[in-house]
Structure formats: structure tokens, C-alpha cells
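Dropping the structures in below, format is C-alpha cells.
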Structure P
Amino acid sequence: MKRDILQQANFRFNFDRGMYVNHDAKKAFSLEFIDDHAEEELARRIEESTDTARWTFYFNSEPSEGIKRELTRVLG
């Protein structure tokens, strides 16, 4: 069900990074975050308004600035 929610919101699985990514919304969810949070929480995070000029990453633990920079570079 969680993966259906992500796919309906135009998130695609990035095999290289092991996360669901939506390039238009500039949001990325780690598999651990998806597994550890309820469907309602996931849907709420998908719908929340963010700054689309910057990527928003959803992890169980906040990634370091270096990881964020690398992901931003790789994801575009």
C-alpha cells in the first residue's frame, strides 16, 4: 500500500540510491523511512509544501550535509 501511495504521487524507485524520488517535487524517501512510518504519515509528508528549489530528504536520521550535497548532485 505504501508503495502504491508513492507511485500515485509520481515517485519512482531509484535503484542506485535505494530510495523513492520525485524530481518535480524534489523529494526523496529512504526505504527505511517508508518502512518505519505509517501510511498516513507518508501521505502527509508527500502532500506537505516544501521549497521546490531545494531537495527535501526523508530519512529516519537526518543525513549529513555532505550526503545531502552528494544526493542533490546525483539526483539533479
Structure Q
Amino acid sequence: METIKEIVQDNYAILDYICEGKLYYTIETKEHKYQLEIDSCDDEWKAVYIKPEMKAISLMRWIRKGMDNDKFMEIR
């Protein structure tokens, strides 16, 4: 897995699907493809706009949390 800086730098997170209140974003780098799972029912998401495409750096906080909680995984 690449460093978080390599993952977010000049990359976009694309919303793949939403299931049971969880958002699944895909982030592609030159080396890998990652999937990020975010629980949109968490209190911290009450005032966040969900967009189909976001700069990956905008989701850096959740990427870091996902790395710690197995909610961010390499899929290619």
C-alpha cells in the first residue's frame, strides 16, 4: 500500500455505490486501486455534502481512519 500522501495527491475519489447507509468510494493511483467505506450515518457526516466525485484529499481524514479500521482496502 502506498503512503496516504501518495494516495491523495492529485487523485479523485469516485462514488461507486451506497448500501445500508455506507458510501463506497474508489480511488485510483498510478500503482493501485483502493476502496473506501464511509458510514454516512455517523454524526460527523450530518453536515457533509455527498458528491459523486471529490478530490481524494478532501476525504483524507476518513482514509486515515479507514486504514486504522480496515475500511480502506487495496482492490487492485
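Every number here is computed from the coordinates shown, using simple stated rules; none is lab data. Bear in mind that the values here come from a model prediction, so they are computed numbers and not experimental data. Cβ atoms are built from the backbone, for glycine too; each structure is taken alone.
Assuming -5000 is helix-only ellipticity at 222 nm (-39500 (n - 2.57) for each DSSP H run of 4 or more, over all residues; to 500) as calculated from a single structure, say which of P, Q it is. Please report the intermediate quantities before stating the final value.
Values: P: -12000; Q: -5000.
Source structure: Q.
Also, quick follow-up: Have a look at P, Q and say which one yields 35 for relative contact order in percent (Cα under 8 Å, 6 or more apart), as calculated. Don't skip to the end; give the middle numbers.
Numbers: P: 27; Q: 35.
It was calculated from structure Q.
Oh, and also: If distance in nm of label points 7 Å out along Cα→Cβ at positions 24 and 64 is computed to be 2.7, which of P, Q is the source? Show your work: numbers first, answer last.
Details: P: 3.5; Q: 2.7.
This figure was derived from Q.
Quick check on the output: 11.8 is mean count of other Cβ atoms within 10 Å over residues 16-23, derived from one of P, Q. Which one produced it?
Working: P: 16.2; Q: 11.8.
Of the options listed, only Q reproduces it.
Compute distance in nm of label points 7 Å out along Cα→Cβ at positions 8 and 32 for each of P, Q and report the one that scores greatest. The partial results should precede the final answer.
Numbers: P: 2.8; Q: 1.6.
Top value of distance in nm of label points 7 Å out along Cα→Cβ at positions 8 and 32, among P, Q, belongs to structure P.
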